[in-house]
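Alright, structures below, take your time with them.
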Structure 1
Amino acid sequence: MESFLTLEAAWEETMSRTAALGTEEVELMDAYGRFLGKKVTARLPFPAFDRSALDGYAVRAADLKDAPVTLRVLEEVGAGQVPTQVVGTGQATRIMTGAPIPVGADAIVRLEVTERVDGSHEAQTVPHVRILLTVAAGEAISRQGEDTPAGALLLEAGCQIGGAELAVLGANGVDRVTVYRRPRVGVIVSGAEVRPAGQSLEAGQVYDSNGPMLAGLIREQGGHPILYGQVGDDLEATARLVKKAAASCDLLLTTGGVSVGDYDLMRDAYVQAGGELLFWKVSMRPGTPVTYARVGATPVFGLSGNPAAAFINFVLLVQPVLRKLAGHAQPEHRPVKAMLDSQIDARVIGLDRFLRVNLIMQEAVLTAVLPTHSQKAGILTTLPHTDALLRIPGGTSVQHGQLVDVYPLQRGVHT
């Protein structure tokens, strides 16, 4: 077992052992939040035919050069209908948005610049219409394939399917979608002091925050959380639960019990469950004692029991693995540069320090601002207001106005 890995070495160790799960086919409306298992190309051009972009009249642009002019109306064509008349000189067709362009017409005049000869717009079909302005040929016509031609790439494999992607798939006539299987992620919360919400607390007990937090983070990244509840400081019981959960999950997370206290039994529980410890401790604060193991074929992360530390462990180490399992095309968590607009008085330490920050735009510059609240690993209430994690490399300090690396929180599609 390795110990005190750099964050980059921990990424290499965990990601090199991770591959996307298999694919499955689901109904279109069940694909929301999933990752596309293969690329999607356009079955048809879109639009599939020349169509009107407005409610108005289909005309020959040359007939309007001396506008205002009066034209004879041949018919009315709505969306989903097909024109039956050819528009000739001095003629027009009343047309609705999305309706096919009739043969002979080369422009659309919007309804607002027309009037019936008697000045009324009440009737659905009128024999004549007065056109008040000229228009250019091609005006308000959406041409066949102008959005995308047949055969064009619509969506890449590995993209997460949200509302916009569902719109593209639906417009392409797709009713079933090939997606990567949603990872099943088990969560075990350790500690005799932890109680589920809804129960009365006795002296020294706390409510479980890590379980709900991890379940939400898992869902945000396309996983399916399976909560196994709380386990006390009992090695045998913990090992049995770890073995059971690992056998039915694609990824297992535990919280607490990974440090050096008398009741920190989680690493021993992994081994007793038949697992292999791969590393313990990463050069990061908070969350230093994070552990990585495998029980059977299932990767296991032992996260800190402190809520903020467990959150940071998840964001930096678990999230890339989960996104890769789920089929994300770019699972890695990449930093961006921001200007530090706060003074940080923390002492220099040998570990990489990660601070919760807010991101704002100031004069077109991405700026990181340190909140006034404490950065202690047990402080929970700052997390909903955190935009990113600021990295201070071990052995260094950062100054106000310096460009720094920040890791924006990748809140994905909620499922």
Structure 2
Amino acid sequence: MGRLLVVVVLVGVGAGIGGAALTLLLHAIQHLSFGYTEATFLTGVEEASGLRRVVVMTTGGLVVGLGWWALRRYRTVVTVKDGLKNDDPRLPLPTTAIDAVLQVVAVAMGASLGREGAPRQLGAAIGVWIAARAGLTIDQQRTLLACGAGAGLAAVYNVPLGGALFTLEILLVSFAVRDVLAALLTSAIATGVAWAFLSDKPTYIVEPFAITAGLVVFAVLFGPIAGVGSAVFTRLMDFAQRHPPQGWRLPVVTTSVFAGVGLLAVVFPQLLGNGKGPAQLAFDGALALPMFLALVLLKPAATAACLGSGATGGTLTPSLATGAMLGALTGGVWSTFWSGTPIGAFAIVGAAAFLAASHKAPFTAIVLLLEMTQSGNALLVPIIVAVGSAYVVSSLARTPRTSANPVVEPKNDAR
């Protein structure tokens, strides 16, 4: 028991340091690529010229395309999902670290992918490596692999409870006491370690919202919309990854697709990056409804295009952003019939419902939104109502299938 506790602590520390290092690398490349220092990524992109957006994205596609082509030609990238089901759960640490860095470079230079995949992957590799070195059993190694992945997520987004729930609900699919304790400790330690290098502020800054009768009724009606939308989102991501380019075609396709997204970003700069910017705009209610409509359609398309090009990345933040914008859009329409609720409140409900349904993780989605926004419990009832109905409708709208792509699992994004 004592040895296991020491390993759990070390995994938390390792995931925290790994997540912080990848985040600092992300920020450095973003600042260098788009020429800003103090502003947010979205502001930096908006202030950059249209030509710079296209050049940065094209260059990014070429760099990561060549990197992944070389890596996949000479090494085998083992995913978190593969590690959990393989007889040997270990992830090759150098190969995994290189793959994680390439993911960070892609997102930093504007790819419409989630940045959470890289710290999860690195945290998992660190966790299982420490567990194996300590001589733990195969089952314990798998548990620490999952805990490392959740701790990596917790570290970069400052979501200790959300990271633990991601481990339990999505990866381990277990709430056994030993798993719960390991997940909570690793995520909490990783988050605390990351505070030494990163900000301890919430991911999104939102104003306090009060519950209204209009918001509760909206949640009842919006849940099925989010359920259908998330099913379409998931199928789109699945379809995009069925036939990824191989060999020399990989850098050619990534360069071409990234350049195309860069061209779209001349008009819609919000498309670049993982989706944090447009999600924040939705929480602020800072865009007109026609712009929200355009981004609700274009953001998933850009993410699918990047994944289809052979790039690796997460879908958690893109799905959250899509849900937030869908909530803001439908909430804006709803407000013409029943006023009194801020657009940001609709966006939070939308983000939680869409994320829960697209990743089949209602508990994780609820907690992630509460921790990411630190919005308190005022909106908990409409969030739960929307999440529950979205989850049910999404499950009914999707037929069981097996993804043909070994890189990202569309069911739970548990790379």
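Quick note: the coordinates plus some simple rules give every number you see, no bench work behind them. Treat the numbers as computed from the prediction; the structure is a model and nothing was measured. Cβ atoms are built from the backbone, for glycine too; each structure is taken alone.
Odds and ends about this structure:
- Identity of the structure behind 28.1 (criterion: mean projected area of the Cα convex hull in nm², calculated), options 1, 2: 1
- Kirkwood radius over Cα pairs in Å, for residues 32-263 alone derived as 23.2 - corresponding label from 1, 2: 1
- Which of 1, 2 leads on relative contact order in percent (Cα under 8 Å, 6 or more apart), largest value: 2
- Structure (1, 2) behind the derived value -4500 of helix-only ellipticity at 222 nm (-39500 (n - 2.57) for each DSSP H run of 4 or more, over all residues; to 500): 1
- Comparison of 1, 2 - label where volume of the Cα convex hull per residue in Å³, for residues 80-183 alone is highest: 1
- With respect to FRET efficiency 1/(1 + (r/R0)^6) of positions 152 and 248 (r between Cβ atoms, R0 = 30 Å, to 0.05), the largest value across structures 1, 2 is given by 2.
- For 74, 24, 19 (Cα extents along the principal axes in Å, for residues 16-87 alone, calculated) the corresponding structure among 1, 2: 1
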